[in-house]
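See the structures that follow.
The numbers here are math on the coordinates, done by the rules we state, and not lab data. Here the structure is a predicted model, which means the values were calculated and not measured. Cβ atoms are built from the backbone, for glycine too; each structure is taken alone.
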Structure I
Amino acid sequence: MNSRLKGYGFTIGAVTIFSIQDAIGKHLALSYSPVLITMIRYWGYGLFVVLMALRSRRGFSANFQSNRPLLQITRSAILAFQVVMAITCFSVIGLARSQAIFAATPILVALLSILFLKEQVDWRRWTAIGAGLTGVLLILKPEGGFFDLKLSLAVFASATFAVYIILTRLVSRHDSPQTSFFYTGFVGAIAISLIGPFFWMPVQGWDWVWIAVISCTSITSHYFLIRAYDLLDASSVQPLTYLGIVYASLIGTTMFGEQIRWNMVVGAAIVIVAGLAFIVQDHHRHHAAVASAPDRSS
């Protein structure tokens, strides 16, 4: 099996495990606080990054060394907060509708990149942004003439994740990916553990099994995603992540009795197409920049 096929296998595996993790999170959120569930997930994630740091050639202490430690801590805490919001969305809005709205994150990242990273945007990218936002509005279409305020939580969660991505891009100019990954898991676990105990409640019977599963999947899913990015570029990985919407729709309708409405399907399709348009444009821009760069080997 060549490296690209392995990369695709790891990507599909990661998306599948993340979807199972989301379903378990929704099940647990029906009985327990999303803060508690997030804390337990981060314990697994934090343990994973510590083990990776111990095995790294750079040494464990080297993973703490950052040129922008405050920015690293901020983005890591923001992600932990976003996970709490996402699990809350799964329980009060539903898996399918939440994931359909979350699919707009690349569109929001593009808008924030224009504002804060001063990226240049041509008419094609503006068209994709407009189409993506139209798709989101269609997903949010008021039912019965009234807008469901709960949906604004999913929009805010998606925007929060977009902010996390922008901060990650900023810090990538100063730190290595290994350092950023370590801070994400280690600092995130500490941050959520500072408030998680206040939301602790007795766990009943078989729920301990689900908690153990969600902790293990946190480790496995992140490992698969790392391996995917080792073998493929981002433009190859990102399109497959939209499988999460399909998984969420199947799990939501079969296991939790969620309803899929026409505006969700059409809106999600528009958002996905707009997101793929961004990926294709970024891919072409990257290769054009590489091709036009001067050859320094001579």
Structure II
Amino acid sequence: MAYAQAKESLISGGINRVLLATDGDLNIGVNDRNELKTLVEEQRKSGVSLTTLGVGDSNYNEALMKTLADAGDGSYHYLDSLQEAHKVLIHQFTSTLHTIAQDVKIQVEFNPALVSEYRLLGYELRALNREDFNNDAVDAGDIGAGHQVTALYEIVPRGLKGSVDPLRYGSASKQKAIDSAAHAQELAWVKLRYKQPGESVSQLLQLPVLADASHKVSALEQEAQFATAVAAWGQWLRGSTLLGNYQSADILAMARNAKGEDRYGHRAEFLRLVELSAALKR
């Protein structure tokens, strides 16, 4: 019914999006997971995207909500409070609805002369094969107006002990060439592909990330520090063994130090959640 309404009011070249607020326990009409995904993908190709808004906690199906939002080139949000609904539907309304870049793909290549190990935190549902980066037929995520996307990598600088043993048969000649090359001070090379709304051919942006000799979290900008605290909390909640001795007290200290201006109280809410989860885990 929602798609029928969207088609009836379709604006050529405009914003055509269905907002689905549900607990994900779909029991009327099409309710097969694969059929639903196919339906959403077909509607997306016809110009109508989908954003899912999770509500309730009984029989809640978050996995389905995320899958459908991904298939519909939209975003997924869980509305657990009036404050969260206000944030998503008012403060972030433009970025939620107005797409400025489609099929956005990011590829990061680390310089093995400076980085011995790395791992991406999150984005498991968004991972693409390397060969898909240049394939414009492969669907990827969209970016809304005023939207910020943060991707965090944990790296082990070359020469420091990591969690994975080095390969016995690494390419010494290739490493030597990299070490002596003009790009030796580049920590990484970042490539970004995106399409203008309505276009089928992507544009490419690429730039180097220069090495920072400190390699310390304390040297990061305030925004990056707070994002790191949020990511660390997620890892801590999941019981990650890669956090070492880093605990909730350390996460709280970093988040408080990087709280900065908190116009709508979202960061204060995060601090309360960390304190609450730390108390429950004792």
Structure III
Amino acid sequence: MFRGTLTASQRRLAFGLVLPALFVILFINIYPLFQSFILSLQEYNAKFPAQRHYVWFGNYLKLFRDPEYLAALRTTFFFTFVSVALELFLGLGAALIMNRPFFGRGLVRAAVLIPWAIPTVISARMWEWMYNDQFGVINDILMHLHLIPEPIPWLGRPGVALWAIIIADVWKTMPFMALLLLAGLQVIPEELYEAAVIDGAGTFKRFWYVTLPLLRPAILVSLIFRTIDAFRVFDVVFVLTGGASGTKTLVVLNREVFFSFLNYGYGSAISVTIFAFIFLISLAYIKGFGRKWRLIE
């Protein structure tokens, strides 16, 4: 409808203004992705460049028969699901609190953003010291509270190390989720809450029937941004464990294939699958949140 109100000259002007951005996207994103896909169809190891040849989809067939890739895929999905779910739950709670008027609200909003402002490598190194089984503060606190009998090697024990990384990641990125959700809360008209109170709606019903449906766009944006970041997590895992103790994610594995084994064909196939999974997950979010939420009966 809006398009019909534009004249031909206005449409040409709009296209001309958008064209530079399209070229930037083409050469910075689409072209490298296309090149990665072409490279993924080849058997190409930099140690033996003369043996480079096309294997077509052989690398992809090899991927899904590779136990190391499948283990990294499971770890990545588990990390993504748990960390994003915790960030959404905690971030929504923090956003609801910060949206209410109280003394020192501005200071609290600024303080909440401190973990997000710290570079990931620095925060990961900080958590590494806190998790240390010899002089880490976490073991010291838990032992003084008599919750554990002896120090626990949090980053060296399979099954525990991944949860330790998730906690560090949630602490770092939850403020980002809270900030996006807070922005969504602030655009909800106060008159809707007043009308709900007049109709006799309690706190939970106001949240369920007013806040949650109107917060849907902010939740969608938050989930897409955080899922993309979580699925391609590298820095916090690499600093804390280097992928050991059952914490190797797809990107950590990809780095190993590229830079340790110099297997560019196989590594490119891993890169393409990472992009494909992120695309499908984002599409599922958009489709799911695009449906009308039937919260009001």
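What to note about this one:
- If Rg and Dmax of the Cα atoms in Å is computed and equals 23.8, 78, the structure in I, II, III: III
- With FRET efficiency 1/(1 + (r/R0)^6) of positions 58 and 98 (r between Cβ atoms, R0 = 35 Å, to 0.05) derived as 0.60, matching label from I, II, III: II
- Label whose coordinates, when helix-only ellipticity at 222 nm (-39500 (n - 2.57) for each DSSP H run of 4 or more, over all residues; to 500) is calculated, return -9500 (choices I, II, III): II
- A value of 4.9 for distance in nm of label points 7 Å out along Cα→Cβ at positions 18 and 242, calculated from one of I, II, III, originates in structure III.
- Calculating relative contact order in percent (Cα under 8 Å, 6 or more apart) for structures I, II, III picks out I as the one with the greatest value.
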